[in-house]
Structure 1
Amino acid sequence: MKLIHATDRKYLAGKTGIRSSGLRIKYAKNKRKAIWCVPVHQVDKAIRHCLHPDRKINLLDVVLCDVDVPDDWVRNHGSDGSFYVIKDIPPEMISFRAIYTGGI
């Protein structure tokens, strides 16, 4: 299943960064330890989540990650169209679309 995950650019580099170790649920900050994603056609929703006032991320620091995971790893989160992944996503399943530079 192809999904989009938006994150801050500072989490890409380093030994435990997304490029080297993938998206890991142990770094999740929510109550539900999972990796939150949206379908490809809802990119704006992922970006809005990153720009939530509590998170204090600049729009120019948002990075979009294309994630391709097996369907059995993905759970639907109600009727709002978001999904969460219940396993760590290795770097081979992630491609980096672009650094977001446009308006929402």
Structure 2
Amino acid sequence: MMGWDVEKKKLVFFTFGMDGSIGNGDWVDGKEKDTWLSEGKITGPNDKDSPFKHARSIIRKLTADSYSTTIETKKGDGWETFMTCTYKRKNPEPSKSKEK
């Protein structure tokens, strides 16, 4: 879930884990065109052992009809890719209306 934080004057997000954990973070200004970056942390019963204790999400517009999302976790001084998904819009079928 995301929304506008009036005090921070930026988009923020919240996630809810199946173990009762709650994640929150901020949208970070992406340096690349058509790229959105968010970074956050989780708190909850398993946060000490979670690979998502500090994670980020990178959303990239690939084409007018496709996007990718990459989830990365903090490893030392760098980031490690956990997963990448690509979403592509399915072109709608042409109208099959019949003229009479």
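Matching task: 1.8 is the computed value of distance in nm of label points 7 Å out along Cα→Cβ at positions 8 and 24. Pick the structure from 1, 2.
Working through the options, I get structure 1.
Assuming 13.1 is mean count of other Cβ atoms within 10 Å over residues 64-71 as calculated from a single structure, say which of 1, 2 it is.
Considering all the candidates, the number was obtained from 2.
Here distance in nm of label points 7 Å out along Cα→Cβ at positions 48 and 88 was calculated and came to 3.3; which of the structures 1, 2 was it taken from?
For distance in nm of label points 7 Å out along Cα→Cβ at positions 48 and 88, the value 3.3 is produced by structure 1.
Quick check: -0.35, -0.57, -1.28 is what I get for log10 I(q)/I(0) by the Debye sum over Cα atoms at q = 0.14, 0.18, 0.35 Å⁻¹, for residues 32-71 alone, calculated from one of 1, 2. Which structure matches?
1
Quick check on the output: -0.35, -1.07, -1.32 is log10 I(q)/I(0) by the Debye sum over Cα atoms at q = 0.12, 0.20, 0.22 Å⁻¹, derived from one of 1, 2. Which one produced it?
1
Thinking of 1, 2, which structure, once helix-only ellipticity at 222 nm (-39500 (n - 2.57) for each DSSP H run of 4 or more, over all residues; to 500) is computed, gives back -2500?
Structure of origin is 1.
Computing relative contact order in percent (Cα under 8 Å, 6 or more apart) for each of 1, 2, which one ends up highest?
1
Bear in mind that the values in this text are calculations on the coordinates, not laboratory data. From a predicted model like this one, the values you see are computed outputs, not experimental measurements. Cβ atoms are built from the backbone, for glycine too; each structure is taken alone.
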